[in-house]
Structure formats: structure tokens, C-alpha cells
Structure I
Amino acid sequence: MQTTFRPAIMLFGALTLAVGVLYPLAVTGIGYVAFPDKVRGSLVTQGGKTVGSSLIGQSFTSPGYFWGRPSATAPMANNAAASSGSNQGPLNPALVDAVKGRVAALRALDPGNTALVPVDLVTASASGLDPEISLAAARYQAGRVASARKLPRERVEAIIKAAAIEPVLGVFGEARVNVLALNLALDAER
């Protein structure tokens, strides 16, 4: 019996050390060398102060800032500890009501804007933490932001264009902007 347990325990200990300690340390070390910014959470600093992460959406509510996608996380928006979607399908009456309410709120805050509201401004993402919005969503908000900041709309459009992230290899994904980077670029305009 001892001849059976001893090799099993030795193998268990060796695999625990290899897979539970050495492998994670090696992967983390390689990450720090190859991708130091990502390993540290892609934190964005300004003036020596951390202002957010380029990978996690932040909640902006002022009319002078671009707003990201709605967050389905609770009890507060963009709560990484509660990251999950609402699991509401397109025919769910609660989702339909939520979208109608978000469209009405956007229209009320920018009554002169008669453009179609981009879908990513009124639907929550699966994670509830999306840091990016489509160019259409950014352009939809350009008038409100320009008015609140007393900037020419053309200048705000130019900031959007400069912050645009193109699809990978020109075909994978869609053009988009990081909301935090866009708002920081706006703040630099002062």
C-alpha cells in the first residue's frame, strides 16, 4: 500500500509545484517583460495620478464628457466585482423598456440631435465594463459635448478622429474610440 501512495503523493507534489507555482511565475515574468503595461492593468496616469484604466469602462455623466456604454453591473455602474450582463434577450420586455428609457434620456439631454441613436449607447454589454464605443456613438454625442465645452463641433469631431482605433488589419472588428482616452484628450484642449 505504501508503494502505491508514495509515488502518487510525490507526483501530486511535483505537479503542484510545476503547475501551481513555477508555471504562473514564468508566465507572469514573461508578461512583465513582453507586456509591462497590460500586466499592470493598463492604468492611465496623468500628472502622477492614476485616472483610470484603458481596459475598464468608467462612468462619465457630465454633459461635457463622452459617455460609454450603459453598464448592467450593480449596485453601481462599471463595478468590476459584479461584471456580468443582464441576460435579457432582444424580445424581453424589460430590455425593450430599458432601451426606450435610455433613448428618451439621450434625446432629452440633447433635444436638437435628431440622428438615430447608436445601439451601443442604449444597450449594456455582456461584461458591463466596455471601455470603448463606436465612432457613430462618439459622433452622436459630439454636438452635446461641443456645446457643453463651448468648443466648435469641428474641433470635437477632429478629436474623435484623432482618437479613433481602426479595425485590426483593417478588417477585424470595427472602428471605435476609447472613452477615457477621448475624454482626456478633451480635457487637454483647455
Structure II
Amino acid sequence: MGELYDVPLKRIDGSETSLNAYAGKVLLIVNVASKCGLTPQYEALEALYRARHADGLEILGFPANNFMGQEPGTDQEIASFCQTAFDVSFPLFSKISVAGPDKHPLYDALTTAWPDATGSELMREKFAGYGFPPTPRGEVLWNFEKFVIGRKGDVVARFSPDVAPDDVRLIDAINKALAA
């Protein structure tokens, strides 16, 4: 199984775990935020989870406050927001850093394994137009970037934050991983 499974993690309720709890499943790992223009993606992520969970898909949300302070809350506040605003039932984890010098080991492994996100060129162009400095190659670009992990624990795809959960490219990658 992949080395990703061994990285220690903390659930949003504070309990300890790792991706070993999801061994043999296809994982969609997403860095999430409550106050982002992309926050409505929670709704589509939840719909995808409910539609494909029985097929072996797990969606794992990792709150992060790396981008313009768009996830300022505590774990308890984040969990409450996700439940109240979007009826999220997929697993959420304790807030982590997904970029920069304090990047969590999980995101270090994910970005090293798959440095380029599908769709990131367009989003980088948009950000440049807004005057945002580009993130270095390999770094997570923004909230709601998506990593697909195959059943053996290997990264099999990565998608830009603006690739929606119902985008055909993401759905195709998930279907391919589920069929493997």
C-alpha cells in the first residue's frame, strides 16, 4: 500500500487516525474553506459522496487557512458550519496547512507525488489578472484543490480548485480509479 496511508492525521473531532482507515477505497482529498468563493463546492462534493460512497469512494475534507484567511474558524466551528450550511456527511479532518514551510506531511506527499493540477493553467491566468502572485510549481494553488488516490494508495490525478466536483474530467478519473 502507498506511503500516504502511514501519515498521522487528526479527525475534526480531535481523534487520531491515518489514511489506513480508508485502505482499499478510492479517495478524493480536498482542501476546504468556509469563506471562499468556491465554498459552494461543498454541495457538489456531498452529492458526489452520497452518489458514489457505496461504490468505494471516500471524500476527505481538510480545512486549511492558507489562502487569504478564508478558513479562520476552529475545528468545532468548521464542523458546525459544514453540517448546518451543506449537510456534509463525508469525513472532515482537523485544520492543517496545505502550502508553505509549515505544510502538513500529507500535502507534502500529495504535491510531491503529483506536482501539476489539471486545469491550473486557466486559474493561474485568472489570478495573475487579479494581481495575485503565482504559487510555486507543485504547491496547492487555492482552496478546493482535489487529489484522487487509487485503491492502492497512489495519487492518480490532481485537479485545480476551479474544476468542480461534477466536472467530467474529475468524474472520469474517479470512475477509472473505482474500476481498477
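Quick note: the coordinates plus some simple rules give every number you see, no bench work behind them. Every value quoted in this text rests on a predicted model; they were computed, and no experiment measured them. Cβ atoms are built from the backbone, for glycine too; each structure is taken alone.
With relative contact order in percent (Cα under 8 Å, 6 or more apart) coming out at 28, pick the structure among I, II it was computed from. All intermediate terms of the calculation are to be shown ahead of the outcome.
On the way: I: 21; II: 28.
This figure was derived from II.
To which of I, II does the computed value -13500 (helix-only ellipticity at 222 nm (-39500 (n - 2.57) for each DSSP H run of 4 or more, over all residues; to 500)) belong? Working shown, then result.
Values: I: -13500; II: -9000.
Structure I accounts for this read-out.
One of I, II was used to compute mean count of other Cβ atoms within 10 Å over residues 47-54, and the result was 14.6. Which label is that?
Working: I: 11.9; II: 14.6.
Attributed to the structure labelled II.
Taking Cα Rg over 2.2 N^0.38 Å for each of I, II, which is largest? Display every interim value, and only then the final one.
Values: I: 1.40; II: 0.95.
That would be structure I.
Quick check: 1.5 is what I get for distance in nm of label points 7 Å out along Cα→Cβ at positions 127 and 143, calculated from one of I, II. Which structure matches? Mind dumping the intermediate values first?
Values: I: 3.3; II: 1.5.
The correct label is II.
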